[in-house]
1. When mean projected area of the Cα convex hull in nm² is calculated for each of the structures 1, 2, which structure yields the highest value?
2. Ranked on distance in nm of label points 7 Å out along Cα→Cβ at positions 21 and 93, which label among 1, 2 comes first with the largest value?
3. Work out FRET efficiency 1/(1 + (r/R0)^6) of positions 53 and 69 (r between Cβ atoms, R0 = 30 Å, to 0.05) for each of structures 1, 2, then name the structure with the largest result.
4. From 1, 2, which structure was log10 I(q)/I(0) by the Debye sum over Cα atoms at q = 0.11 Å⁻¹, for residues 5-76 alone = -0.28 calculated on?
5. For which of the structures 1, 2 does the calculation of helix-only ellipticity at 222 nm (-39500 (n - 2.57) for each DSSP H run of 4 or more, over all residues; to 500) return -7000?
6. For mean count of other Cβ atoms within 10 Å over residues 29-36, which structure out of 1, 2 has the highest calculated value?
7. With relative contact order in percent (Cα under 8 Å, 6 or more apart) computed per structure, which member of 1, 2 shows the largest figure?
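What follows is calculated from the coordinates using simple rules that are stated; it is not laboratory data. Source: prediction; values computed, not measured. Cβ atoms are built from the backbone, for glycine too; each structure is taken alone.
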Structure 1
Amino acid sequence: MPTDTIVESKEIQVTYVAGNSARSIAEQAPKAVDELELAIPTLVGNKFYGIVVEGEYRACVKIDEFSDSEFVDSLPKFEIPGGRYVHRRLVDWNHNVELLVETVEELTSRADHDPSRFVIEYYRSHTEVVIRVPVT
């Protein structure tokens, strides 16, 4: 049984590569992630996120004081809203991508889900992702 935790998150400033909203999220996500990874100077030390905005998948990387300014200036910016989120960690998600979909569906069916904010995928590594669903 997975363990869910309620966390308080601050706003996260990101730069991103967007998918093509005419395609399914399953088609958009890998392409957007690949494009972001090609554009970024290094994967090491960066924090990666995925969100869906009005049917458009956005592969995001957090902007911080160590971010390469030329890279940051070359891509659009976005702020992932802060607030309360239910947080679930998934291990080996890359061997069972359907687990991501099932987890999001389960957590967004909670009575306290806040649909005014975005579901966040926080990629801690190539094998570990944290799903954060906004709650009231």
Structure 2
Amino acid sequence: MLGYVDPVEKVLAQVDAIVLTSVREGLPRTLAEGLMGKTPSFSFGLPGLGELYGGFSSMFVPETPSAEKLARLMLETLSDPALPATLDELGERLKARHDPSTYSERLLAAISETVPDSETSHAGDDRNRAE
């Protein structure tokens, strides 16, 4: 385990695959980062994986959490000639949805749609008056 690495893309470019063996986890950012970097990323079934893998879950997630099934699936997937095209598609789709810069832009757009300009432009003024 390397711990915190920035930028993680340099490390991911050096690995053949990512394997997350957790059976309880939120949306696994490790897998998302791997897929955005077009690194094959395998896991047991976790909530939220449908969003990451879309229709390609069967290439990266065994039907049941078994080390033997995961290993077999990894060997099959890593030798699949369709893997590069699948990783390209997954990586681009995830970047469009989860890349930090894209996410920040979407978040700011959503905030500006729900909060009128007059409320956001005076928020700091009220704080300064209270001090």
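1. On the way: 1: 8.2; 2: 11.3.
Largest value of mean projected area of the Cα convex hull in nm²: 2.
2. Numbers: 1: 2.3; 2: 2.8.
Ranking 1, 2 on distance in nm of label points 7 Å out along Cα→Cβ at positions 21 and 93, first place is 2.
3. On the way: 1: 0.75; 2: 1.00.
Once FRET efficiency 1/(1 + (r/R0)^6) of positions 53 and 69 (r between Cβ atoms, R0 = 30 Å, to 0.05) is worked out for each structure, 2 has the highest.
4. Values: 1: -0.28; 2: -0.24.
Only one of 1, 2 returns -0.28 for log10 I(q)/I(0) by the Debye sum over Cα atoms at q = 0.11 Å⁻¹, for residues 5-76 alone, namely 1.
5. On the way: 1: -7000; 2: -16000.
Structure of origin is 1.
6. Working: 1: 17.2; 2: 21.8.
When mean count of other Cβ atoms within 10 Å over residues 29-36 is computed for each of 1, 2, structure 2 gives the biggest number.
7. Numbers: 1: 31; 2: 19.
The maximum falls on structure 1.
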